[in-house]
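These are the structures, in C-alpha cells.
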Structure I
Amino acid sequence: MSRESLTIAIVGCGKFAEEHAKEVRKIFGTDIVAVCDRDELMAEQVAERYGIPHQYTSVDAMYEDLVPDVVHITTPPQSHLRIGRFGCEHGSHIYVEKPFTTNYSEALELIEAARASNRRLTVGHVYHFDPAAQEMRRLIADGILGAPVHIEATMGYDLAGEYGKAFLGDQRHWIYDLPGGLFHNVISHLVERVLEFIPDQEPSVQVCSFLLNKKLRQKQAPILDELRVMLAGEDVTAYLTFSSNFRPLHPLLRVYGTKNSIDVDFNSRTVIVRRGRELPTAIGRVITGFGIARQYQTSAFRNLAAFLRSDFHYMAGMNYLLRSFYSSIRSNSAPPIPYVDILRTTKIMDLIFEELPGSKSELRGSVRKPSTESDC
C-alpha cells in the first residue's frame, strides 16, 4: 500500500473492543479513525477514552464518510458475515473476533467475499500466536517432540465473572441463539489449537456435554457448562476439555510425541518438556523432578526479565497477530491464518454442536443432567 499509516475502525464497542483499541495503539503506522455501535453511548465512551475522532451508530453511515483500511469486528457472531461482507465489498480488510461466524457455510461465504474483493481477512485466534505457543513450535521444529501422537487442550470459564453474569442475568442475550450456546463463544480456541497437529480434513468427533452447576440446574438454566470432545484422525487424536467448574481456569495444552511431551501453560507462559527417557530406578525419578523444576525456574526468570523491560503483555498473542495481519496487507501477501485453517476450525465446531443434546428450544425447556441424561 502506498499510504504509510493504516486507518482502523472498530465495529462493536463492547468491553473486548477496548482490548483491540489498546493493542492497535501500540503498533506504529496505525490510526484508529472510527468506532461504530448501535448503542450511541457505548460508541461515544470508547471514542472518548481512546481519542478516536469519529463515532457512528451504523456501518452504512460510517462508510458514507470514510473507508477504513481495516475494520475490526467485535460484535456478536450472528452479525459477522453481514458486516464482514459489507466491509470487503466497500474496500476494507477485515479482522473478525472469534467465533469467525455462526457456521461453516457463513465462513465460506465470508472468505469468498474477501477473495472476490481482493481483501484480506483474519480471525482472533490469539492463543495461536501467544509467546508460549511460539516457543512450543520452536521446540517442535528442533525435533524435541518427535511425531505428535495425542493432544490435550483445556480451558476454563468463569460463570461468576463479568461475562458469565451478563448472559446468565439476561435470557435474551445473544449467546443463547448460537448453535453451540456458551461453548460456541470460546470453543474455537481449543479446536484450532489441536487441529494444528491433526492433518486430517475431517477427523471423527465424539462429544460429551452436560450441566454440572447445581444452582443452575435448580433454576433450569438453558445452558450446558461442561464439554468434552474427542477428535480422531488417522494418526493423531485429541481431547478437548471445556469446564465452568474446575480450577484453575487458565488454558493448558499438552502435546504427546514419539520422543517427548510438551506442556504449555498460557497463563504462566511456561513451556515444559517432559522427557520420554529417564534414568532407571528411584534416583531417576528424583533427578527428573529437579529437571522439571529447573525448566519452571528458567521460565519464571525469563518472564520476570520480560516484565521488567515492560515486555510481558496479557494480549501479546493478539498484538503479534495484528502486526502480522497488517504486514500482510501492506506487502500484499498471505494473511497469518490460512483460510483453510479457518474453515477447518469452523467445520469441526459445526460437527461438535450437532452432537449437543436437543435443539435450542428443547434445551431451554429441559437441560440434561450429568447424573442421568448427560450426552456422553
Structure II
Amino acid sequence: MRPTTGTPSWPPRLLLAVDSLEVGGAERHVVDLALALHRRGYGVEVACSVAGGLSEPLEAAGVPVWPLTGRLVKRRVSPAYARGIRRLLRGGGFDLVHAHIFASAAAAAIATLGKGLPLVITEHTEASWQTWRTRWISRWAHRRARRTIAVSTPIERRLIERDGVPSDLVTLIPNAVIPAPDETPDSAGTLPDGWLEGPLVGVVARLQPEKGVANFLQAATRVSRIFPKASFLVIGDGPLREELLSLAERLGISKRVRFLGYRTDSRALMGLMDVLVVPSLTEGSPLIVLEAMAAGIPVVASAVGGIPDQLRNGQEGILVPPDDPDALGEALGALLRDPAYARRLGETGRLRTENEFSHETLVRRIEVVYRAALDGDTALGAAREPEIPSPR
C-alpha cells in the first residue's frame, strides 16, 4: 500500500464519502463524480453508511463501494461510521478524502484527525434543519477541511457568513448535468387511455415534506379547471406517498394524477412531459432542474436555494414563491395557454445547460480544488484542531 503522507503522484487516490447510495440528488452527484474521476485514471473508492440502488453503476465500473454501518446515518454524528472510514484510511493508501452531506462530513472530519490527510467537503444544502449543536459540528468539520465546495450561491453565503469559513477556502461549483442516454420509457403503454390527449405536467421528487408535492397537487386542481384534459405525473417514492394519494382523492383529481413510484427511467419519462414542476420548499442545487433543461422541457420551480442560479425567470422557465399553490397554478396555466412560449423557454434552457452546466467543466473545477487541498500547508489541520464533538 502507498503511504498517506508526502506529495502524491497525479492523479491521486481518493475516498469519496456520502451518507448512502440510495436515490437522491447529492448521492447521484457523488456517483457521477466518482465514475468521471475513475475514467480519468483516479483511484476512486466510495464509503457510505449503507448501500442502495446507486451502488450498481459504481460496482459495474469497478469502483469499490464500502457500506460501513448496518443502518442509514443521516443528520447526526456516528462514531461507528467515523471508525469505519478511519479503518479504510488506515489500509487504503488514500491521498485525499472528499465528503458529502452532514453525517459523512462529520465522520470524515473525525476519521482524518491526526493523519495529515487533506479533507474536502461539498455542501449540498442550506441546512435549514440544523440545530445549534449540529451547526457547531458543521463549523468544526469545516475547520478541519482544507477546502469546501458550495453547489449554490446561497450555500456559499451560508458557509462564509454563518459558519465562518474563510472565503478563500470556499469554491462555488454549481451542479452539472450528464446527457441522458437514448432510451424508451417502458411506462408509455401503461398510462391510462386518453392521458396524452392533452398536456402532461409532472414532478420527479422523493415524496417527503420539503419537496412540496402537496402544493403541486393543489396547483393541479386549479389547472384542471381550465384544462380539463390535462394529466399529471408524480414520479418518486417516499414517506408521504399514502398521504399524497389521499390528498389527490380529496381534491377530486385522482383520475388525472398517476403516481408511478420510483423509476429508473425517470429521465425518459420526463421526455413525455410538456412542463416539469419543482415545487420544493427548500433545495440545494437540484439535478432534476438541469436534466429538464437539457431535454428542452420548460420548468416551473420554486425560487429557493440554488434554483435561481440554474434558471432565470422568464428565460429558461418560470420561478414562483415557495409554498404558493396559486402562483404555481398561474405559472402552469401561462405555459399551457402558450405552447410557443413554453417551447422557447425549453430551447433556451437546453442551450444554457450545454454552455454553462457541463459535467466535464464541473469535474475539471473539482480537480483544481483537489490540487489546492493537496498543495496546502500540511500543518493546517493540526494547527487548528478543536475538541472532537460529542457523538450524543
Practice task
Kindly point out which one of I, II the value 22.2 was derived from, the read-out being mean count of other Cβ atoms within 10 Å over residues 26-33.
Solution key: II
Practice task
Using Rg and Dmax of the Cα atoms in Å as the calculated read-out, with 21.7, 67 as its value, let me know the right label among I, II.
Solution key: II
Problem - Test item: volume of the Cα convex hull per residue in Å³, for residues 274-321 alone calculated as 84, pick one of I, II - result: I
Fill in the blank from the handout: Calculated from one of I, II, FRET efficiency 1/(1 + (r/R0)^6) of positions 122 and 146 (r between Cβ atoms, R0 = 25 Å, to 0.05) reads 0.20, and the structure in question is I
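The numbers here are math on the coordinates, done by the rules we state, and not lab data. Note that this is a predicted model, so its numbers are computed, not measured. Cβ atoms are built from the backbone, for glycine too; each structure is taken alone.
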